[in-house]
Structure I
Amino acid sequence: NPKGLKLIDIEAGNTRDKNYSIIIDIGTTTVQGQLLNLNASHQAEERSVIDDLDSELLVASDAKYNSQDRFGEDVITRIVYSQKGDGLSDLHRSIIKDLNEIIDNLVNQADIEKDQISHLVVAANTTMTQFFLEIDPKYLREDPYVPTANFFPPVRAIDLGLKLPDYVHIYTFPAVASYVGGDIVAGTLGSGIFQREELTLFLDVGTNGELVLGNCDWLVCTSCSAGPAFEGGGLKYGMRATTGAIEQVRINPQTYEPMLLTIGKEKPLGICGSGVIDAIAEMLLVGLIEPNGKFKQDLDTDRVRKSETGWEYVVAKSDQSAAGIDDITITEGDIDNIIRTKGAIYAACKILLESVGLTFAELDSFVIAGGFGKYINLERAITIGLLPEIEVEKFMFVGNGALLGERLVSVSREMMSQAQSIAEMMTNIELANNMKFMDEYVAAQFLPHTDTRAFPKTMEMLK
C-alpha cells in the first residue's frame with residue numbers, strides 16, 4: 001500500500017459513534033487513565049485548553065498506585081534496579097500490568113469493547129517513559145546524563161504487552177532532559193502558557209517537582225526531587241486524594257481540637273497531601289509547632305503526645321475514623337518530610353526565576369498542576385512556604401496538566417506536532433550540581449522560610 005494504510009476491520013451498519021481513545025499519565029507514584037469519546041472531540045476543540053475535560057468527551061477514569069514502588073520509591077532506586085539482571089524487564093512488565101488493569105477498568109466502566117479503541121496517548125516523566133518503552137535508562141544517572149532518546153515514534157500497543165488489538169498504536173510525549181519528561185511537555189501544552197505573552201510559571205507537583213517558566217517567545221524548565229509526600233506517600237497515615245482522605249483541617253487555638261473535612265464527607269481513612277499542608281499550617285499558626293517543625297512539648301492537650309516513633313498530633317481519634325482505623329496522626333517525621341519537599345519546590349522556583357534575572361513579584365501568573373492542587377488551600381500553602389507570598393489572584397489550578405495535554409493530542413494531529421515544538425523550544429536548567437540551589441534549599445527548611453522578609457503577611461499572622 002503506497003500510502004501505508006491498512007484495512008483493520010469491516011463492520012455492519014454505522015459504527016462511527018463507537019470511537020474511543022485512552023490517555024495515560026504514568027507518574028512515579030500514581031498511574032492515571034481516562035477513556036475519551038472521540039466523537040465529542042469537536043466540542044473540546046471549541047473550548048479553552050485549560051478548561052476541565054468536557055463531560056461528553058470524558059467517558060471513564062481510573063487510577064492506581066504505580067506497582068513499580070516495590071522496586072524503589074524513587075526513580076534513582078528504580079534505575080539502579082534496572083541495571084541488575086532482568087531488572088529492566090521487571091520494571092517494564094510491572095507498568096504494563098498496571099496499564100492493562102487500568103484499560104480493563106476503563107472499558108468495563110464504559111461497557112465498550114476493546115476493538116472500539118482507536119489509539120493510546122501516554123505521557124510520563126523521562127524515567128517512567130523509558131521503563132514503559134523498555135529503553136535502558138542508565139545514562140540518566142551516568143555520563144552524559146541524558147535520556148537514551150527524547151522523541152519516540154508511534155508503537156503498536158500489543159508489541160509492548162498491552163492487551164489490545166494489533167492496530168492500536170501508542171503516541172508517547174517527547175522528553176526534554178533527564179528529569180524533565182513528556183508529562184511536563186503535556187502540561188505545558190494543556191495549560192496553554194506557550195501561547196500567551198504573559199510571564200507564567202507552571203509547576204507540576206508530583207513525586208518530582210517539574211517547572212516551566214516563560215511565554216510564547218521562550219521557555220526554560222527544570223525539575224527537583226520532591227518525594228511522594230504530596231501524593232500521600234512516606235507519611236504515616238498518608239493516602240491519595242480519594243474518598244475518605246482528610247483534605248482540610250482547622251485547629252481551635254484555645255483547645256487545640258481539630259475540625260476536619262474529608263473527601264466525599266466520609267469517615268477519615270487517612271490524610272492526603274493537601275490535608276497535611278493544611279494541618280501543618282494550622283499547627284504553626286496556633287503554636288503547636290516551632291518554625292523548625294518540632295512540637296512544643298509543654299502544652300495542655302492530649303492531642304500532642306509522644307509515641308514509640310516520636311512526637312505526634314492526633315488529627316482524628318479512632319472512634320471518629322473509619323472502622324478498623326487507629327488514631328490518625330501527623331508525626332514529626334511527617335512534618336520533616338513535608339518541609340524537605342516544600343523546600344525543594346520553593347528553591348527550584350526561585351532558582352529558575354533567578355536564572356533568567358526575574359523574581360516572584362514579576363510573574364503575571366502561577367499555574368499549578370498535580371492531583372493535590374485540586375484540594376489545596378492557597379493561603380495554607382503560602383503559610384508553610386511551599387508557594388511564594390504573591391497576590392492570590394495570580395494562582396491558577398489546572399488539575400492533572402499531563403492529562404489536559406494528552407486530551408488535546410488525542411483529538412488533534414496538529415497538537416502532536418505542537419508538543420514536539422514545545423519540547424524543542426524548552427531550555428533545561430540543571431539543578432543537580434547547582435550550589436546556589438542547595439543554598440536556597442537549606443534556607444527553605446523552616447516554616448515558612450529562614451528569610452522572613454519574603455513572607456511578611458505570614459509573619460504578621462504568627463505574631
Structure II
Amino acid sequence: MVTTAYGQVQGFKVYLYDNPSPGFRLFRGQVERVQGNVTVFLGIPYALPPTDQGRFKPPRPHPGWQQVLHAVDFGPACPQPNRYTGATKGIRDVHEDCLYLNVYTPHTGSGLALKYPVMVYIHGGDFIHGASNLFPAHIMAGFYDVVVVTINYRLGALGFLSTGDANSPGNYGLLDQAMAIRWIHENIGFFNGDRDAITLFGPDAGAASAGLLMTNPRTRSLIARVIAQSGSALADWAFIEDRYRVQNTSKVFARHLGCSIDSSWKIVDCLSRHRSFSELGNANDFIPEVGMFPWAPVFDKDFTVPGDRWYEGWKSIDWSFANFTPKHEIQKHNFNHGLAYMTGVTTQEAAHLIYTNQSLAPYYEINEEFFDQKIKELVLRYNYTINQDGIYRAIKYQYTYWPDPSNITQIREQYINMMSDFIYRAPVDHIIKLLVEQKVP
C-alpha cells in the first residue's frame with residue numbers, strides 16, 4: 001500500500017526468476033540464476049478522462065480518490081487503428097478514457113539510504129498507435145534497481161488534431177505527457193523514486209516526445225536525462241511548423257469521416273459531437289496530402305486559443321504548448337542544468353516501410369519505377385518553391401548503386417537507406433550536433 005498526494009494505491013508484487021530450473025546442471029561449472037521481485041501499480045489515473053466535453057481539449061488534473069485504488073490492471077489504451085489492437089497485438093482494451101500510468105518499483109518500504117532513479121517510458125508508434133502496457137517494465141525495475149513508469153497519451157486526431165486556431169489548437173497528446181511528468185515528479189517519491197533523477201526514454205515518437213518535453217517550459221526543469229531511441233525532436237515528422245499543413249490534414253481527415261469542412265468550427269463540432277472515439281481512432285490510419293505521417297505536435301505560438309471563460313474548467317494558459325521550436329530552445333540552452341542526452345539509430349531503420357506495404361507482397365521487391373515514384377512523392381510533399389526536378393536528380397544520384405543500377409535487391413537497399421536517412425539518421429545527427437555545441441554530455 002502506498003499513499004500518494006491523490007490517495008492510497010494498492011499494488012501487487014511480481015517475483016522474477018531468470019535462467020534454467022534448479023534441476024538443470026552443466027557438465028562443468030555452475031548455472032547463474034537471477035532472482036528479483038518488483039511491486040507493480042497498474043492503471044493509476046493522472047488526469048480526468050478526456051471524454052465528452054474533454055475531447056479536443058487539454059488534460060485536466062485528476063482530483064484524487066477517497067477509497068483505496070486497487071491498481072491491479074492496466075487502463076485502456078487510447079483509440080487507434082484496429083490493425084494495431086487485439087489480444088495478439090498486446091492491446092486488449094481501447095477507450096477514450098485512457099490517461100493512465102503504471103509504476104514499477106523494486107521496493108516500497110521505508111528505510112532506503114538513497115531513492116531509486118526514475119525511468120519514464122514514452123511509447124512510440126508514429127503518434128497514432130501504441131500503449132503503456134507493451135513495454136516489460138517489471139524486468140527493468142526488478143533487475144536494475146530503478147523505478148520505471150509507463151504512460152498512455154492521446155493518439156492520432158484525438159491527440160493532435162489542429163485547425164490552427166482556437167477551435168482546436170492541437171498538441172493534446174503532448175500536454176497529456178507533460179501532465180503525466182508533473183504527476184510523476186510530485187508523487188514518485190512515495191514509490192521510493194528520486195524526483196530529481198527522472199530519465200525519459202522511448203523509441204521513434206517516444207524519442208521525439210522526450211526531446212520536446214526536455215526543452216518545454218512546462219517540464220524541462222523536471223527532466224534530468226533523455227534516452228532517445230531512433231527518433232529526434234528535430235525530425236520533420238516530430239514537430240510541424242507549417243500551420244497550413246496541419247489545417248490541410250485536419251480537413252482531409254474530417255472529409256474522410258463525412259464532416260463538413262466549410263469552417264474550423266464545423267470540423268471540430270462534427271468530430272466532437274457526431275463521431276465516436278472508435279471511428280476517430282480507426283480513421284487515423286490514412287496518408288496525408290502533405291508530409292509523410294498525418295499527426296504530430298505542432299508549433300502553436302501564433303495560434304489563437306480559447307479564453308479563460310470559454311469553457312468551464314479550462315484556462316487560456318492550459319492550451320498553448322510550443323512558443324518556440326525545439327531547435328531554438330536548444331540553441332538558447334533552455335533545458336535542465338546538468339542534462340545528459342543519449343541517442344542512436346540502427347541499420348535499416350526504415351525497413352518497416354517495406355514489410356508493412358502490402359502492395360509489395362509476397363516478395364517485397366522494389367523496381368526502379370517504384371523507387372523513382374517514391375522520390376518524386378517525397379520531393380513534392382516537402383518542397384514547394386525550389387527546383388523539384390533538380391532535387392529529384394540529386395537524390396536519385398546519391399541513392400543509386402552504380403556498380404549495378406538495375407539490381408532490384410540493391411534498389412530496395414538504397415530505398416531503405418534513403419528513407420532511414422530522411423526519417424531517422426539526419427534528424428538524430430542534427431540534434432546531436434546542436435547539443436554538443438551546448439556542451440551537453
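A value of 0.95 for FRET efficiency 1/(1 + (r/R0)^6) of positions 104 and 216 (r between Cβ atoms, R0 = 41 Å, to 0.05), calculated from one of I, II, originates in structure II. When FRET efficiency 1/(1 + (r/R0)^6) of positions 152 and 264 (r between Cβ atoms, R0 = 30 Å, to 0.05) is calculated for each of the structures I, II, the largest result comes from II. Each of the structures I, II was assessed by distance in nm of label points 7 Å out along Cα→Cβ at positions 176 and 416; the largest value belongs to II. Structures I, II were compared on FRET efficiency 1/(1 + (r/R0)^6) of positions 40 and 200 (r between Cβ atoms, R0 = 25 Å, to 0.05), and the highest value belongs to II.
Readers should treat all values here as calculations from the given coordinates under stated rules, not as data from a laboratory. Every value quoted in this text rests on a predicted model; they were computed, and no experiment measured them. Cβ atoms are built from the backbone, for glycine too; each structure is taken alone.
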